[in-house]
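Nothing in this text is a laboratory measurement; each read-out follows from the coordinates by a stated rule. As the structure is a computational prediction, the values presented were derived from the model and not from experiment. Cβ atoms are built from the backbone, for glycine too; each structure is taken alone.
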Structure 1
Amino acid sequence: MFITFEGPEGSGKSTQARRLVARLREGGQRVILTREPGGTRAGGAIRAIWDDPVRRDLLPLTDLLLICADRAQHVAELIRPALKRGEIVISDRYADSTRAYQGAGSGLAPATVETLLQIATGGLVPDLTLLLNLPPAEGLARRHASERAGRSKLDRLDQRSLKYHQRVYAAYQYLAAQEPERWVSFDARQPIETLEEAIWQTVQVRLKKFVGE
């Protein structure tokens, strides 16, 4: 089963992904936790370029090509082999992030984005996508607070305008509405433990259905 976490900056995806993996492993499941960009050695090198806050000169198309190069390697080297072995793959971001950020956020043509995504993924679509909803202004405030506290550093996306992040947020709502059978949305303003439990219940139901199929 292929599960992805999506959401705007500061929504807590990485935290919830780790917690879900821990609970699945406690139940005896074989699980791989990965992320984009950077789920492979080549992806790590791409992420170093893509994340660098001083690289504000990257064109939107360059941004898209970097992300798709990372994803092509990620799918071929890690995701598909793990799924073939019968493992659960949980990824912190995947193709929908590209639709939201590089597509809606940066204004690239949807046809261009979809063409490159199809090439990079080979048509691989998640079985379940967990969307952590958080208003953009709140998410950016969380990121800046984390940076001030020394827990993390701001990347290029964190430094973009509120309007950019509002476009990303709106795109996520649109994408989730288009495929309600794949997407499940959660309020990321809930306490961490409450959100974790809601996600866990959703995944348990989907896993039973997935095994039954």
Structure 2
Amino acid sequence: MSPLHKVVIFTGLMVMAVSAHAGLNKWVDEHGQVHYGDRVPQQYMKKERSVLNEQGVVVKKVEKKKTEEELSSERKELEVQAQLNRQKMIEQRRKSLRDRVLLDSYTQERDILIQRDARVDAVDSQLTLTESIIKDQEKKLANVKKRILDIEKTKHEVPENLHKEVIAVGRQLETHYQYVENKNNERQQIIDKFDDDIERFRELMEEKEKRKNKNK
């Protein structure tokens, strides 16, 4: 141990002995040296320090004063955490509501399957009708294009209404193609949702059965 460290320790012990009945503050300076005293120098008031009792035991720790940046960052973290807590609460309520609806709406798994199939069949009917319309329009578009091609071969001018018809039918087809894509997505979403409902319904029924057996 260096002579300087011995002096620092000795000084600290002397201060503690003299102020044993008054209580002490303990702080560390910018060089990492520990100091004790009844009063903390002004330049260290904003830094972390400890308060000791008559036995030299730390009874209180004073945190260093936070900068405005640290306070701002802390506030943002609290806001983020509060938002996460709100989202978690909303999700928990949503799950509780879903469980209640499942138990109130169905008495057995077969009931869920019947409703799922009915929803899927309704979408399939819409898809079948739209696909039939698409076939007719594709055939119509092909015929119009063939007429245009035949006229062009004869070196005659193609009527403007034929070009307009090609554009109109093409747009209708694009609309129906998009409709079919959306309906297929909807169909898959229905299946996925009911699959989740079936899985959760099984869990709820198992829990219900366990509680029933436990109360016997």
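Which of 1, 2 yields 21.2 for mean count of other Cβ atoms within 10 Å over residues 128-135, as computed? Label of the source structure: 1. Can you say which of 1, 2 returns 0.05 when FRET efficiency 1/(1 + (r/R0)^6) of positions 104 and 136 (r between Cβ atoms, R0 = 25 Å, to 0.05) is computed? The read-out was computed on structure 2.
Rank structures 1, 2 by relative contact order in percent (Cα under 8 Å, 6 or more apart) and report only the one at the top, that is, the highest. Write down the numbers at each step before the final one.
Working: 1: 32; 2: 14.
With respect to relative contact order in percent (Cα under 8 Å, 6 or more apart), the highest-scoring structure among 1, 2 is 1.
From 1, 2, which structure was helix-only ellipticity at 222 nm (-39500 (n - 2.57) for each DSSP H run of 4 or more, over all residues; to 500) = -26500 calculated on? Before the final figure, lay out each step's value.
Working: 1: -16500; 2: -26500.
Label of the originating structure: 2.
For percent of Cα pairs over 21 Å apart, the highest value in the series 1, 2 is held by structure 2.
Taking distance in nm of label points 7 Å out along Cα→Cβ at positions 48 and 80 as the criterion, which structure among 1, 2 has the greatest value? List each step's numbers first, then the result.
Working: 1: 2.7; 2: 2.2.
Largest calculated value belongs to 1.
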